[in-house]
Structure P
Amino acid sequence: MIPEVSFEDAKQRFKAVNHNPLTPLNFLKRSERVFPNKKAVVYRDKEFTYKQFAERVYRVANGLKSLGVVKNDRVVIISRNNNACLETLYGVGMAGAVSAPLNYRFKSPEAVYILNQSEAKVLVFEHVYVDEIRAALPQLKTVKYFIEIDSPDKQDGDYIGIPYEEFIASSSPESMEVPVTDEDDMISITYTSGTT
């Protein structure tokens, strides 16, 4: 029989060989390498391969880092289903930050509560919600940066944040390694609306 001390020692010494933290960010890295030219994302008239999708994710991550976002900072996302929302979810994780997707059907009081309670540093939102966000600005305690995703059904009105496509165009597409080193690292906070 192998002494228990030796077994525990072996588990620690060879942990890296058998342990890879489970995170969706690894799925992106694998797909980028294995299927670079396969279609990954389709939204309306836009199509992105895994390589293109990964590049856009890295741009989001590098852009967030250039704003001073660090590990465990919160980034709230208010958006319907579109490519920018998906890119942001992955980009926030690649930056080491924590995403907090918000139900876009929430009214202003619920959104303000979650933005403040989560201590969000960045708010990424779809332009269709600009009027609600503008009205909530005086109540927001921690949000320093606003990034706006174009809305196909709302083209008018002034932007109060950095337009999303400009934000990623000005950010580096440089690849990065997955920052998650422990499965227990926080990658997302999910707020429920009590309708479950």
Structure Q
Amino acid sequence: MLKLETQKYIISAVTNYPVSLSEVKEHLRIIGNDEDNVLSLYLKTAIDYCENFEGSCLTEKNVTAYYPYFLAYMALPLSPAVLISSVKYNDGSGNLVLYNGEKRLDSVANPSYIYFPESLPVVSTDYPNSVEISYITGRGERMIEDRIKQAILLLVGHYYENREATSSAALNAIPFAVSALLYKRNF
């Protein structure tokens, strides 16, 4: 199967964090709202770390991916894909046209794929982003295991306690604990 790499993609909205700010504050035993901004930043960073480690999106995201042309199977840049919102293509005169043909989503594969079983329209190669696929990705709150939530909380605590790049104290690394939680067990 020929794999077409996406030229670029844009994330337009992120919702449903797997751990809430109130859970972070409870974990860190913080009362009050003085540090909510920095805690939110640490939370987003910890989620990004876990998503990169897991190789899949934990939070629901609206993604638009751009490709130079169509293929029968097209890999989506972020997985797991939940729903294809739209597929558009350049008609050769610079206009994006909605593709109304049949399309199937393989959200089990990593990366997720979109499959076009019928013949595809010819797109102009004069435009580098001739095909635009908009979709929703993310596991959803119910499908995030407790081990991942615990890893996020450990990372936020680590970022909170170690705010500087250097320290004179002898620190023990916690990434081992985080990676042990995130390691996929295939029994």
Structure R
Amino acid sequence: MIELVRGNIVHENVDAIVNAANTSLLGGGGVDGAIHHAAGHELLAECRTLGGCATGSAKMTKGYALKARFVIHAVGPVYGGKPRDAELLASAYRASLRLALESSLATIAFPSISTGAYRFPLDEAAPIAIETVLAHRESLQVRFVLFDGATHAAYQRALTAAPLPSPRPLPFPDPWPWKRSLGFLI
């Protein structure tokens, strides 16, 4: 399931919230600053032990004073209009999902990564985020927590326009193959 809501991600009661972090992981402005402020000084102390994070990657910490048990710090690209920007943004979403799945989490909340101070155009970033999450979320319940109406509208357009992921083959054999051979439609 993918859900779009307007709100402040620091208030989300999910297994993990994703922080639109910088490469130092030591806090900043926007979502990053709000998460560090709400989580308390323990988050900064743990982030200092991580040695930063490369663009397109993610690292996970505890949530401390947040309702979320964990914070996944994803570093998106500073927009420069290059094709690699889209690859790095998708990679940040994939890395976040991978950490959540490897940790057996069930719920995750994302902000709009790189569309604030990093200036990634919203109408380019939203489809990348939605399509990447649709393709890689597996069993995770995903919520995009979007701070304003323009961001929410861009993500709604992207979700509406997104191609549905290819269905996965069933993990068991067809129980009624004879019906197909007789022309029955199931």
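Bear in mind that the values in this text are calculations on the coordinates, not laboratory data. This is a predicted model, so every value here is computed, not measured. Cβ atoms are built from the backbone, for glycine too; each structure is taken alone.
Quick notes
- Rg and Dmax of the Cα atoms in Å derived as 20.3, 64 - corresponding label from P, Q, R: Q
- Computed 4.4 for distance in nm of label points 7 Å out along Cα→Cβ at positions 38 and 134 - originating structure among P, Q, R: P
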